[in-house]
Structure I
Amino acid sequence: MGLKIAVSGKGGVGKTTIAGLLARSWALEGKRVLAVDADPANHLGAVLGIPIERQPKPISEMSELVEERTGVSPGSSFGKLFRLNPKVDDIPDKYSALNEDGVRLLVLGTIRHASTGCFCPENALLRTLIDHIVLLRDDYLVVDMEAGLEHLGRGSSKGLDFLLLIVDPGQRSLETAKRIKELASELGIKNIAAILNRATGTESDEVARSRLKEAGIRTIGTIPFDKLLAESDHRGIAPSELSGSSPAIKAIEAIARKLQSESVSMPS
């Protein structure tokens, strides 16, 4: 099976950029890579350099697909029975887009929280889809997640090789990482590690690593602050198009190799 990772963290810490560049790194090695955008912000396609007109529509917004697979149209499920295990095996290939490096992008959309506590057909489809992707497909998988881990159930959580928490030296990102770690532990995710992003080589980096260690979170890698990478969004350049001499990209590629190496030694 391919390596399965999820990437999470506070908004604005660079998690989507890191997720996209990890996916790209493995694709350039010839791996079959599926990148899943499970963040409502839906920025992973831009990071991967896929033009907006080619980016796939979120699965949760495909009303006809939801109705076809669950038997109930979105918004009309109250009091109706629908399929809790809909057919999903064809969705990753049929409703995705490839970037120039060979990364396949699938956009999930939002898990909705109904005030009544009901389980809507969109949620049933997304949950079944993520379980299929994590547990049954033989891809290298990178899931860009929001901080709440809403898309993960206990089954898919246990199928992950790593949950990567992206932090910067700021206190708020560290607090968010701690909360995500608690949620992840409750879901049964065992391999939780942090990546320290935008490191400056100052005392603040060591303080961040120390606080992560106190929270029981190991730091698996450090990415230096890279002005070129930071400015790429403002210049309309996808991070994947930057020069390989970028120190941040080199650090991300090193982390990708480390994750591969550690996964080989994991018990099956």
Structure II
Amino acid sequence: MFCAIARRRIDLEGLEFEHVLQDIQTLNEWAFEGRLEVTAVSLHAYAHLADRYALLASGASLGHGYGPILVVRPGTTREEALAGPVAIPGKLTTAYLAAQLHAGRFPIVEVPFDQILEVVRAGGASAGLVIHEGQLTYRSEGLELLEDLGKWWEQETGGLPLPLGVNVVRRDLGEDTIQRLARILERSIRYGLANHDEAVEYAMQFGRGLDRALCDRFVAMYVNETTLDFGERGRAGVRELLGRAHRAGWIPQAVEVEFVKAAEGV
């Protein structure tokens, strides 16, 4: 997604970018401080930040019949798993929001996302809520699938994708800079989709030990045409998830979602 920006393959319109690599929960927390001008956050976090950050139409990760998963040790029943504690990657993650919509309230323990499989395997949690590449590798850790929340969401909503991570931009930057950033991000994603091998090679340095085949598979799951733009069904998925979360009491107020789309001529 950001290969073209990092390697300056596209017109950056005079802007300078500093890439900051952090896990999504840290980025969520930083967004509450307004630390970064443009950042990835969980859609769940955006629901609390909409007054300060605008939602970009490009850069989202949507699960199309797949998404965060709940994993358990072999033989663990659903009742035992939800008795907890369930290891989660952060209270502000969309994965946790979706899990609550699916299963209600359950005991949790917050664990860095890349340690969840090990914590569950070692017996430190009854189940784990897994995001990122752990969705592809949990079986190699001897764990079993309890629930795929992306598949559940698709069935629950009549086929809508599950919106997970989004890109947002600080509103105080002003309309001109916001539009420039929207254009640059869309341009970068277009470049990545058109130059797949280079983009995957760039992404592999952040793949935490994934081989090329698994990295390619994971990138294809979450960087595709709906990353370029949510599309009608993606937008519907955002509104449906936030609406359900508000009605269930998981987010404090209704969110009037506006998508910042780059003007024509990217």
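Values as computed for the structure displayed
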| quantity | calculated |
| --- | --- |
| If semi-axes √(5λ) of the Cα gyration tensor in Å, for residues 34-193 alone is computed and equals 32, 16, 15, the structure in I, II | II |
| Ranking I, II by relative contact order in percent (Cα under 8 Å, 6 or more apart), the structure that comes out highest | II |
| Among I, II, which structure scores highest (criterion: mean projected area of the Cα convex hull in nm²) | I |
| Among I, II, which structure scores highest (criterion: mean count of other Cβ atoms within 10 Å over residues 2-9) | I |
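Each value in this text was obtained by applying a stated rule to the coordinates, not by laboratory testing. Values in this document were obtained by computation on a predicted structure and should not be read as measured data. Cβ atoms are built from the backbone, for glycine too; each structure is taken alone.
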